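Colleague: The next part holds the structures, each set out as structure tokens.
What follows draws every value from the coordinates through simple rules; no lab data is involved. Bear in mind the structure is a predicted one, so any value in this text is a computation, not a measurement. Cβ atoms are built from the backbone, for glycine too; each structure is taken alone.
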Structure P
Amino acid sequence: MKKLVIDIETENTGTDIMVDNKRIISVQVGNSSKQELYFDDSKDRSRSLTTAKSRISSPLSEGVVFAGYNVKGFDVPLLKEFLGIEIPDENLLELYETEKVARLCRLKNRRTLKLEEVCEEFDIDTSHKQEMNREAEKYKTRPDIVKRAQVAAKDIVNRKGWSLDFSYNYTLEKLAGGNAIYESYLKFVERDGSSDTLFHRYAVGDIISEYRLLQTVAF
């Protein structure tokens, strides 16, 4: 059975990875050798999100399985919410539910692991993540980001009982990361979807690393 990786990026400059999403800005489909990137502000209809819907629907009718890391918890519900795309469970492969990844979580005594943490264990390159993380560091000292993180941290302390220090670092990371991704997307759009941009490297990088993880843990 043919398998492809599917992944999305969203406009989310808040602290909640689900609640604060404003729209899907890109959809990526492919494997380690070929990646297709469709985006919301494309001037080229062939790269639009409308075309992405057709690109997903066609393989579904052929029984193709879409794989991804946290695809059930993030990508699938947001594809349904924003684009009206439904991917049935029988056409999904959740990589973090595979036995090898589950075993790794148990060994590290962790409920979940980030994609880059899992890939590191299996010697899979995630330099695209590191590049975006370096970009996100620049946002952590911006006064507006710092102030929003401070306010959001106090709210988390009240709601969840986390320590203020942990809550602040958590919210700062989410705000910095979300803003870095979204502003890199805006630069990508300004350059008409150029492959020579941080956003493009980041978006297709997930497809490549997740497909290599798929080959390691599921084939």
Structure Q
Amino acid sequence: MKRRTLDVLFSVGGLVLAGLLLLLAVVMTSNANFSKNYVKDQLSQQQITFKTAATLTAEEQQSACLVKYAGLQLTTGKQAECYANDFIGLHVQSTAAGRTYSTQGDFISGLKAQLADAQKPGSPDASKIADLNAQITTATTARESLFKGETLRGLLLTSFGFSVFGVKGGQAATVAFIFAGLLALLSLAGLVHAFKTPEDKTFATPQPARTAAVGPYLAGI
């Protein structure tokens, strides 16, 4: 095969592959931009604003991101992660002695069982009954707060997760752009080399090593 033909084939194939990588990069960039804009639009509609630095409690001040985003409107995935874990998560843990919405339900059931025992005929303890009723009311209110907090936290973390896909898509697009550019440059260099190569130049066919070894023997016959 002629050297020029082989160079042209490899170069054209490289250009085609570079075009495919470029197309992939454009698609990934579009997806990344959609993810970023969609997350920003959805979070902006919630109109959530971080507490100002002056109003942060001592516990909240221990969070670097709450201090960083103090006073800002929540519009990005990273901000959503911070608000969900470091703000809502902190207050959810202190709402019901560390119990979750699910375990708070079990706690309330236990209080109601104690209340039923205290109300059995015989010698009901009025003060204990009143105390248990107060505990049940407080625990029920706390459970409602847990439900709201955990729901909002889950929604914000979902937004954060969606934004991460956008970031990864943008990174993949950057890599694809770089490889497409390098491959295109190498392919163009191959085409230049092909047209600089004499048209009749071919790959040299190596002679069998056996000929040189057998030649002297045949000459003596």
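Colleague: With distance in nm of label points 7 Å out along Cα→Cβ at positions 18 and 162 coming out at 3.8, pick the structure among P, Q it was computed from.
Modeller: Working through the options, I get structure Q.
Colleague: Comparing relative contact order in percent (Cα under 8 Å, 6 or more apart) across P, Q, which structure shows the greatest value?
Modeller: With respect to relative contact order in percent (Cα under 8 Å, 6 or more apart), the highest-scoring structure among P, Q is Q.
Colleague: Ranked on mean projected area of the Cα convex hull in nm², which label among P, Q comes first with the largest value?
Modeller: Sorting by mean projected area of the Cα convex hull in nm² in descending order puts Q first.
Colleague: From P, Q, which structure was helix-only ellipticity at 222 nm (-39500 (n - 2.57) for each DSSP H run of 4 or more, over all residues; to 500) = -16500 calculated on?
Modeller: Label of the originating structure: P.
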